[in-house]
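Asker: Listed after this line are the structures, all set down as structure tokens.
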Structure P
Amino acid sequence: MSGSGSNPSCHGFRFSEARALIADLQRPNQKIYWIDFLSSILAGHVFLHGIFLLPWFYGFTPTVWAGMAVCYVLTLILYMRALMFIHELVHLPEKGFTAFRVAWNALCGIFFFVPSFLYYPHVDHHRRKHYGTEHDGEYLPLSNRGPWLIFLFIGQALFLPFLAIFRFLIVSPVCWLIPKLRPFVHRHLSTMVVDPFYERPDASPKVMRIVILQEALCFAWCVWFLIRGGLLRDQWLDPFWLIAYAVGVGILVLNEVRTLGAHRWTNDGGEMSFSEQLLDSVNYPKHAWASELWGPIGTRFHALHHLFPRLPYHNLGKAHRRLTEGLPADSPYHQTSAESLFSEIVALWRRAKEANGKVAQKESADPKNMVPST
């Protein structure tokens with residue numbers, strides 16, 4: 001990929017030509033990161049408490065229900081935006097953003113049980129030889145399986161919040177008491193993944209210190225989350241749990257729908273060429289305001305991000321316009337743009353149905369599956 005330092009040419013696409021067009025857009029602006037993140041997470045906290053406090057003060061009237069619904073939608077949008085900064089943390093320079101990383105974890109990552117260490121292996125998704133293979137934890141062959149896998153992918157949102165609590169409330173302290181379990185837990189239960197069979201590489205001692213610190217903070221927050229209702233209001237069933245679960249599921253569903261449109265998911269396990277990886281990723285330059293709601297922090301420019309992973313999110317729109325205007329008409333980059341998220345998900349669904357039909361046809365034609373006549 002672009003981080004390799006080479007200038008390969010693939011069917012009319014030249015890195016040197018593309019780099020020249022966006023060379024001045026590579027530096028992240030700390031002020032934009034801080035203002036965007038803080039305003040998103042703090043406003044999200046306000047609207048989350050609006051869901052909880054409106055009926056507390058005014059009862060359950062139709063007006064209050066409407067107000068709660070508005071607060072819920074705004075909470076999802078704002079929290080989704082704040083959470084997606086975890087993706088930026090992986091690609092930001094190590095120096096200069098330490099305070100931002102600490103603030104993100106303190107105000108967002110720990111709060112949602114998604115500390116930043118869970119996303120460190122995201123770099124494997126950007127390695128040319130790993131993309132779409134078993135070494136890529138963020139890829140599934142969705143176009144080559146039946147629609148059932150798409151349903152399962154979205155449906156997992158219903159139980160992932162419980163898995164997160166289990167991971168930090170139960171698994172973490174068990175690892176502290178029984179260190180021999182740590183390698184297994186680190187490889188299989190410590191990564192935000194799309195592929196549940198992904199195995200995370202072992203970590204350095206420095207990374208493990210960060211992991212244990214963030215685990216401890218998540219454990220402490222989890223304990224408080226579970227006992228706060230009994231201590232503050234003497235209620236064994238804290239109504240805040242229901243709101244938190246509804247918000248968590250809503251964010252997960254929104255993110256999984258976004259993820260369905262991030263790629264075309266056409267690979268089935270083998271190593272892909274650069275051009276195949278490029279055309280397997282998608283940009284959504286149209287309908288900017290709407291697209292930014294479901295694909296915040298530059299995630300709607302996913303193909304461009306795969307070309308230049310270190311390009312800061314706030315410059316992706318400008319970079320896309322320059323590449324679109326400056327690259328030759330026959331550049332494969334132009335084929336990465338899609339009309340809308342809906343159209344891409346429909347296309348994914350059709351590919352999955354077609355693949356499922358081919359499998360069924362193949363199985364019916366197999367002599368081993370034929371029932372002998374009597």
Structure Q
Amino acid sequence: MASDQTTDQAEAAMPDWSAYRGVLIVVEQRDGVAKKVSWQLLGEGKKLAAKLDAPLMALVIGEGVAHLADEAVHYGADRVFLCEAPELRTYRTRPYSRVCLKLIEEAKPEIVLFGATATGRDLAGAIATHLPTGLTADTTQLDVEPPPSRLLLASRPAFSEKMMATILCKQYRPQMATARAGVFQALPKDTERQGEIVAIEAAMREEEIAAQVLDFLHETGKLNLEDAEIIVAGGRGLGGPEPFALLAELAEALGGVVGASRAAVDAGWIGHEHQVGQTGATVRPKLYFAIGISGAVQHTVGMSHADVVVAINKDEKAPIFQFAHYGMVGDLFKLVPAITQEVKNRRTLFGKPAADTTASVPTLERSEAK
């Protein structure tokens with residue numbers, strides 16, 4: 001009886017969130033170019049909005065970014081809020097967060113999603129603090145409970161990436177989450193699609209903003225795993241740093257880049273910028289080679305959306321074979337050079353000469369993995 005009374009009291013104390021409806025995606029852009037994760041979130045947001053029978057909204061902030069509002073409609077948004085002002089040309093936490101807070105107060109979305117980028121994490125955290133509400137970071141799965149609960153089910157790996165945890169925000173609105181790039185699929189761009197674009201005003205003037213952006217230093221030659229179409233990744237099974245030269249040769253022959261598991265990075269065999277997985281990059285390439293990688297959930301959560309996965313491992317029971325479309329059980333020090341040579345032969349056959357990579361590949365002294 002006491003337990004029933006406690007439950008009734010808790011339900012009675014729950015706020016009325018019926019005024020909050022719809023899914024809002026905050027579009028991230030730099031120099032007028034949207035981050036791919038924004039369109040990916042619109043694709044996933046469309047599914048969530050359909051289950052909730054609610055509109056899918058987007059927010060575009062910046063200067064000279066009206067074309068992104070049109071693109072947001074083309075990628076699935078029903079209504080786009082557009083805020084343009086000179087003080088919003090470059091990202092700064094305060095003016096951007098004030099725009100978001102004002103819109104959330106007026107539009108009352110029940111779910112707000114951001115890309116789990118440096119900017120997205122900063123902005124989402126600031127907004128959640130001011131509202132206040134809950135924020136689930138770095139989600140890899142999103143779903144909703146149907147009405148009447150309308151709860152966002154935001155899932156992410158937990159306990160050292162050994163299991164998935166689903167996090168709920170029952171007592172506050174909006175429900176907010178950041179999501180990793182490459183996890184969700186963007187809808188095909190439909191330039192014939194029509195939607196509503198609503199202009200909104202900036203919430204702060206330049207003289208009210210303490211931080212000033214003087215300049216951007218753009219990195220050149222930085223590895224971009226998230227946009228790579230072909231990735232050749234290595235793990236603990238390589239036995240050391242030298243065999244990554246074999247992977248680099250295969251990647252260059254294929255026109256791809258080199259990736260790595262957390263184990264290889266933690267061992268110091270290759271830099272963190274190559275890491276694929278929950279604590280690295282989440283990728284969605286057309287072709288992914290997993291070489292000497294066991295297939296722990298920490299890694300597979302970052303590459304499981306690849307179109308084609310090819311696994312090479314000497315252990316036929318390695319978990320990675322559960323994710324692979326094609327698997328090879330054997331010595332990677334024999335298989336990888338053979339595949340590389342075959343790729344070069346076929347490129348030459350079809351009039352695409354393979355690059356000569358021998359000068360940049362160190363001589364390997366070992367012939368088998370440890």
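Laboratory data are not the source of any read-out in this text; all were calculated from the coordinates shown. Note that this is a predicted model, so its numbers are computed, not measured. Cβ atoms are built from the backbone, for glycine too; each structure is taken alone.
Asker: From which structure (P, Q) was relative contact order in percent (Cα under 8 Å, 6 or more apart) calculated, if the value obtained is 25?
Answerer: Computed on structure P.
Asker: Computing helix-only ellipticity at 222 nm (-39500 (n - 2.57) for each DSSP H run of 4 or more, over all residues; to 500) gives -9000 for which of P, Q?
Answerer: Derived from the structure labelled Q.
Asker: 2.1 is what came out when distance in nm of label points 7 Å out along Cα→Cβ at positions 180 and 324 was calculated for one structure; which of P, Q is it?
Answerer: This value belongs to structure Q.
Asker: With distance in nm of label points 7 Å out along Cα→Cβ at positions 68 and 268 as the yardstick, tell me which of P, Q scores highest.
Answerer: P
Asker: FRET efficiency 1/(1 + (r/R0)^6) of positions 156 and 196 (r between Cβ atoms, R0 = 25 Å, to 0.05) computed as 1.00: which structure among P, Q? Can you show the working numbers first?
Answerer: Details: P: 1.00; Q: 0.15.
Only one of P, Q returns 1.00 for FRET efficiency 1/(1 + (r/R0)^6) of positions 156 and 196 (r between Cβ atoms, R0 = 25 Å, to 0.05), namely P.
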